[in-house]
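Input: structures, listed below.
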Structure I
Amino acid sequence: MTAPTLLYYGRREPIPKALELRAGPLTMSFDPANGFLRHIRLGDHEIVRNIYGAVRDHDWTTIPPHVTNLISEISEDAFRLSFDVSYRQGEVDYFWRGSVTGTAEGKVVYTFHSEARSHFRRNRIGLCILHPIAECAGKFCMIEHVDGSKEEGKFPEHISPEQPFFDIRAVSYPIATTGAQARIRCEGDTFEMEDQRNWGDASFKTYSTPQRLPKPVSVKPGEKVEHTITVSITGLTRPILPVLQGRSPQFSITTNSALSLPEIGLCIPKANHSLSAREIDRLKLLRLNHLRVDVDSFGSDLPEALKRAAAQASALGCSLHIALTLPADPSEELRNLQQELQRTKPPVSLWLLFERGQGCASEKLVRAAQPILQAYAPNVLVAAGTHEWFVELNRSRPAFSALPVFAASPQIHQTDNMTMVENLAGLANQAETAKDFSPRPVAYSPITLRASPRLKRDGAGPLPDDVEARQLSLFGAGWTLGCIARLAGTGNAHALTFYETVGAAGVVESEAGSPYGDSFPSMPESVFPMYHVFADLAEFGASKMFPTVSTHPLLTDGLTLVDVRGRRRILIANLFEETLEVKIKSGQGTAEVRLLDETNAKHAMENPESFRAQRGKAVQSVGGKIELKLLPFALARVDLI
């Protein structure tokens, strides 16, 4: 692992720098790697999260774009961009030419002119607009329909299980308290809107073509799609200047109410890996609450699966979350399970129930399973839900008494770093929305960086569908910290189950090392940087945390642990590819600061015991603030003395 970018985010090729743009009073950036126009803002107020072109095949696979021939003309308050985008994967060969212009009057126009070069089937082609959650959720909007009529409405505050608006020609909404309004006009097709928080994205998406129409649609060579999206501002009577944008990030700690940390665990590897003595020693330092083991077969494989899981839990000093995938009539499977439980006596602390062939477990299945499970372990909770995403629970809204359980990933729709950071807020919204249909806290299980086998790789190399190169990166560690902070901060998460214990989808590399060569260049018997996030949590021994708020959550995130003696440990991650000056409002005093960054990450990965034994550097607060300089994707452990 020699290239810094491999350590940063798991790939040798550097990420192209975004172009910073201005259209009169509006600021934004253009991502030349994928043609995304991001974060259109008026002052600090984000009015559009993203405008981008999408090609999705018959299986909803998002085909990765290849952007070329970017030409830019950028002035102080206006710009003009043009570029070509191609998609080649499997049967898909597609091309479009894009242009984005911004005027001094505050108008932005994004055009999409495309042509198919092969025969394939598609579910979606064209431009999409993402509306930001923080600025829009629960707020007023005006929908202009294709037939010219208008509809007053509100963006859903909690996650809507269905599309909130249909037949859209334009969407307008006020920009906070500025007195101005944003208007986004969509031309070239009929558009509608969905609540992307169902899948973990922190946005509402306006897209075409409508879901009610039959799909997939056959595409023939030479067929064309043309879309135009226009963003304009009305009612702006005074300059709106940023207060936060352009300034250094700052953290504030909310100390008036401590929240309980969720139970944190990992998954037993699917590949029947037996833990070595070294792996056991390193994993024990994480003081995991649980390991998740999946039981899909209730025949001859069942005894060995439970025995192996019980042995690993015993070796690590933790309990088991036993995930059972059962048929609609589970009587035979439950009888086999009951007999084996009495023989094996696994240390279960949570049952996870899923229904074979169904998106979400039914109330009937839960009622059938609960008596047998509780007969073995009367005081153990039961969770039920879906192997898939929150959308399956949100649409069915089951009435069972079990805890809701669902999987989570930050890259179901897009795979770039910024999208993954943005979507931390969307994942947190899921726990908050679950309160609408369940009095029980949720279990996120599993939480993984890679989304799904259906989401194809983005050029990182020939990796299996469940392996993500950023697993061994500093970015992966920072995202994990941000995820724990956001989900714990909801106050409605019972358990967070991440990754696997060992291997390329885990936190510790196996003794054999990576079988994937340069596509996943890990070191045998090493740990990944995210290992130290879990270790920092475990080592401090706190069961409570204070919400810790960043002024720039798309750049840096963190949390504050507090123990029974009132000691505080602050964990901060730089989620950005540039060095950041960060301030923490800690009060007067001294802190002991230990950094994990490009200067010491190799040592921390190869010799984690030595790294963890190191003391931090004493830093004195200035004006009641701890000041840190964080290199790209660095993590900081700040112990207040």
Structure II
Amino acid sequence: MGRRILGISAFYHDSAAALVVDGEIVAAAQEERFTRRKHDPGFPAAAVAYCLREGGLQANDLDEVVFYDRPKLKFDRLLATYSAFAPKGFGSFRAAMGQWLGGKLWQEGRLRADLAGVAGCPFERPISFTTHHLSHAASAFFPSPFEEAVILTVDGVGEWATATVGVGRGNQLRLDRELRFPHSLGLLYSAFTDHTGFRVNSGEYKVMGLAPYGRPVYADLILRDLMDLKDDGSFRLDQRYFNYCTGFTMTNARFDAVFGPPRHPEQPLEQRHMDLAASVQAVTEQILLRMTRSLAKEYGIPNLCLAGGVALNCVANGHILRDGAFRDLWVQPAAGDAGGAVGAALAAHHLTHGAPRRPVVAGNDSMKGAYLGPTFAQDEIEDRLTAVGACWHRLSEEDLLEATVDALLSDKAVGWFQGRMEFGPRALGARSILGNPCSPSMQRTLNLKIKYRESFRPFAPSVLAEDVGQWFDLDRASPYMLLVAQVAAAQCRKMDSKDEALFGIDKLNVIRSTIPAVTHVDYSARVQTVHRDTNPRYHRLLSAFKRRTGCSVLVNTSFNVRGEPIVCTPEDAFRCFMGTEMEALAIGDCLLLKEEQDPALAQGDYKEQFVLD
């Protein structure tokens, strides 16, 4: 067996573990999926244990464990920042010092103790550290389908860096320069996320989804007053409007004076909030386009790799691709901190140990469709379902697919639990809830009766990869749901003057296309292309739906309710199925129908069991 490296990201948010063996990503998972605590920041003990099981290893069989950043550099940034703003922020400084001196600063000892807990004995293997943005960059380039690429990483902040630029060639990667804290595109977006009443490090994607309901009326003001933006996309933020350097909040009274009072969570959304979302989204897109145009001109390399939390902004990614400065684009599917576990392990394998990269096959990455989490054999599924009192039918695959299509055509929401769990924030047809995209009522049904979330939230389409151009203005694969494209003109319905006059949330219920359940108010969609080689059963389901309807698209949303991590086990799936108005569930070869279940198995108000995100 080749070199066995475990990557770990932890102690901020979205903790995860990844196992790389001789350069192959064998397993990767976020801790939240096991603990059922969304964005779990703790040591990923369960994720580590899973990765070891998947690799057939004990902890002390590992050659190395690599942590995804350098805590001491973060501590240096903390001290320097508080010193620069002193005496302001002493309360925040005191709280931070307690956390750091209480354990964060002594990370190797803490990791060794935690790993010993997983191992059941002293952990004796080497532990090393990379840097935050090098982890992001390695996660973006080494699994990509490119032999050579420019690498751009953008997030809130790592140690000091908030964005980095570099180049990857073969098994080598270098970072050339960085934008430094406190000047951060990720933190700017998070500031508006917080101001519009959503949770930082969780609700940014809600702001992105809310933006099409608004108008970017504040964009020029942001660019004029809050930042100094250069032609190459670098910028400086005016810290007089922000409080994140030394305080407990993202923004301050000066920010409120410009943009209005902050919205409290769960308060009704007003047009102003939609306009703020549209404005920060427009500014983000402008900054990223300036960056990517400048980098394409500077490096003359046709390929771009992206990672960091901002790379999950699939609307901006779509603009970058259509802009054409780079011929091709690849985004790490776990672009946020969880993906740092993969990047840390790959950085050690290639950069520290000089190991060659696995051969790059044109058009194919090495993320295995992001299906890197736990799977369950059919016998185990049946045993687990029986143990929780479920009533189920075991069907042949053909019968299971046809029964699922029957349910979808009856406008039922169907839980779909198949194969290995996805790594990253998106459900990709392994832990998904599916619906009929042609149904005008499906978006509302899924939001209010299944997901228990805000009505404005759009849903993504899964489409057969070979048919993507028929349904969307997209000429390439998008397997990770990280590109937004327009619905194809042939599928769109022209709005009448009454529809055109609508503003804000009133736009929601207008039928815009032949697939209204996945068409956002600006005629866009967050597309997932489904490929026969990475998810054959899901591909066959879409093909069966196409044979019956002529439509090779399905609504695909994550298998969870608001505030809940995506389900991991058959028991998780059954609890969510029973706790919502989902009508059918396919787990492996088992089909479950809601009307056949014992209602007593629905334990209380399911949605109240999770903290709203």
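What follows is calculated from the coordinates using simple rules that are stated; it is not laboratory data. Treat the numbers as computed from the prediction; the structure is a model and nothing was measured. Cβ atoms are built from the backbone, for glycine too; each structure is taken alone.
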*Hey, mean count of other Cβ atoms within 10 Å over residues 14-21 derived from one of I, II reads 15.1; which structure?*
I
*Which structure, out of I, II, was Cα extents along the principal axes in Å derived from, given a value of 65, 64, 50?*
II
*A value of 15 was derived for relative contact order in percent (Cα under 8 Å, 6 or more apart); which structure in I, II was it taken from?*
II
*Give the label, chosen from I, II, of the structure having the highest value of distance in nm of label points 7 Å out along Cα→Cβ at positions 230 and 478.*
I
*Match the computed value -5500 of helix-only ellipticity at 222 nm (-39500 (n - 2.57) for each DSSP H run of 4 or more, over all residues; to 500) to one of the structures I, II, and report its label.*
I
*So volume of the Cα convex hull per residue in Å³, for residues 350-413 alone, computed for just one structure, reads 222; which one of I, II is that?*
II
